[in-house]
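Colleague: As structure tokens, here come the structures.
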Structure P
Amino acid sequence: MENNNFTTSFTTKASPEAVYAGINNVRGWWSESIEGDTDKPDAVFLYYYKDVHISRMHITEMIPGKKAVWHVLENHFNFTDREEWEDNDIVFEISEQDGQTKLTFTQVGLTPADQCYNVCHDAWTSYIQGSLRSLVETGTGKPNAHEGGLNAELVEKWGLPKK
């Protein structure tokens with residue numbers, strides 16, 4: 001059976017520990033609009049971008065220098081007609097390859113059958129191969145700026161603090 005889950009990767013001279021630290025600095029590479037801890041086992045955090053995308057993630061696995069896994073508890077896109085991503089696992093696997101560190105990112109459950117697949121493919125590729133890699137290698141990523149903009153209904157539904 002073919003694996004159709006979205007995956008992307010990069011290789012770097014940075015250490016496995018530096019890659020792992022970068023992954024856990026979610027505000028440094030994905031978005032400044034994150035509520036909650038992103039670097040503690042069993043933590044739950046929220047990601048949001050205006051009223052376009054909001055997600056509640058549970059950190060289910062953390063193995064320093066090797067792996068991190070987020071389980072998507074809830075998710076909403078304003079451009080799909082179903083709750084895609086829910087119950088997906090977002091997996092970061094770190095390995096050594098030819099004297100370098102390889103990060104493999106897989107979203108288990110994000111497949112070409114999903115309405116968001118093309119948008120999500122392009123976004124994840126940019127965040128992982130561009131922003132996260134930059135954060136790991138230079139100390140500066142390219143996350144979404146903290147813009148807020150969530151509508152009142154989503155703020156209430158997701159329990160975000162009102163700003």
Structure Q
Amino acid sequence: MSTESSNRGELIDKVVKIRRCAAVVKGGRRFSFCAMVVVGNGRGKVGWGYGKANEVPPSVEKAVKDGSRSMVEINLERGTIPHTIEGRYGAAHVILVPASPGTGVIAGASVRAVCEAAGIKDILTKSFGSTNPMNLVKATIDALKNLRTKSEVERLRGVGLS
């Protein structure tokens with residue numbers, strides 16, 4: 001599993017997984033490549049993209065383009081998340097816990113790619129179930145989408161929180 005990263009404009013993109021696919025044709029096998037990339041701006045926006053092409057670089061470019069279209073806004077508080085949250089996708093289950101400043105990103109490669117692209121500096125994570133990098137990325141983004149700030153919770157409940 002590779003997590004290369006580059007900066008295109010202001011977007012941070014990290015390659016999570018590259019797969020080689022084979023189609024059996026008359027003369028043998030024809031290979032193509034699929035790439036999954038996490039894209040973020042480092043300031044609370046993150047998304048994932050999937051691209052397929054006959055070579056690796058075009059598949060990564062397609063994935064970055066796809067990921068930049070599907071970015072979601074997440075709530076951050078002082079470089080971490082506001083509260084503990086769980087995310088699920090398929091059999092992948094991820095728990096994200098806020099951490100004090102200076103802790104860093106304690107996460108596996110797939111979850112780390114999402115957190116760093118989103119701009120999270122301090123977080124503790126634990127993943128259960130599937131270790132498939134694609135499902136872990138989707139579970140992590142699912143968790144981040146469901147984060148609420150204290151003011152949002154107060155507004156939704158109609159009560160003040162201390």
Structure R
Amino acid sequence: MNNPIIKIHVKGFGTMTAELYPEKAPLTVANFLSLIEKKFFDGLIFHRVIAGFMLQGGGYTADMQHKECDAIKGEFAANGCRTNNLKHTRGVLSMARTSDPNSASSQFFVMHANSPHLDGQYAGFGKVIEGEDVIDKIAAVETGSYGWYMQDVPMTTVEIETMEIVSE
């Protein structure tokens with residue numbers, strides 16, 4: 001069985017191609033593919049960028065309006081999912097969440113650098129296989145704060161123009 005391949009087109013930055021791993025996180029991958037099919041991510045931004053750590057997106061519009069969708073069960077070891085042993089190495093895609101282990105919905109992050117402290121704590125579900133230069137370009141943007149509650153926000157909009165499923 002071939003793993004699903006997706007493309008994340010980031011306006012002005014380029015395209016990242018990622019392979020998804022349903023054998024590690026089946027609910028997460030199914031949810032992500034469903035959101036791509038619904039064009040949920042189109043026009044959303046990477047709203048949190050920390051060079052040497054990760055790039056987070058999939059939840060906010062360019063004018064910082066939150067876009068919500070239903071949450072899913074967190075598929076990671078600390079939440080009882082023993083099949084997901086994906087390490088948070090450079091290029092890995094993982095689901096963002098609150099302190100509630102079952103709060104992941106659409107927000108995801110792409111690892112800019114290895115972060116082993118996240119292993120088993122977040123649902124990794126894929127990896128960038130082409131376009132690592134795009135990760136580096138996004139990580140290089142200047143960041144600041146947005147209001148009192150959001151830090152590490154790019155000062156230049158980093159928009160997900162579209163996502164597409166290349167193969168399932």
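Colleague: Out of P, Q, R, which structure matches -3500 when helix-only ellipticity at 222 nm (-39500 (n - 2.57) for each DSSP H run of 4 or more, over all residues; to 500) is calculated?
Modeller: Only structure R yields this read-out.
Colleague: For percent of Cα pairs over 25 Å apart, which of P, Q, R scores largest?
Modeller: When percent of Cα pairs over 25 Å apart is calculated for P, Q, R, structure Q comes out on top.
Colleague: So if we calculate relative contact order in percent (Cα under 8 Å, 6 or more apart) for every structure here (P, Q, R), which label has the highest result?
Modeller: Largest one: structure R.
Each value in this text was obtained by applying a stated rule to the coordinates, not by laboratory testing. Everything numeric here is computed off the predicted structure, so don't read it as measured data.
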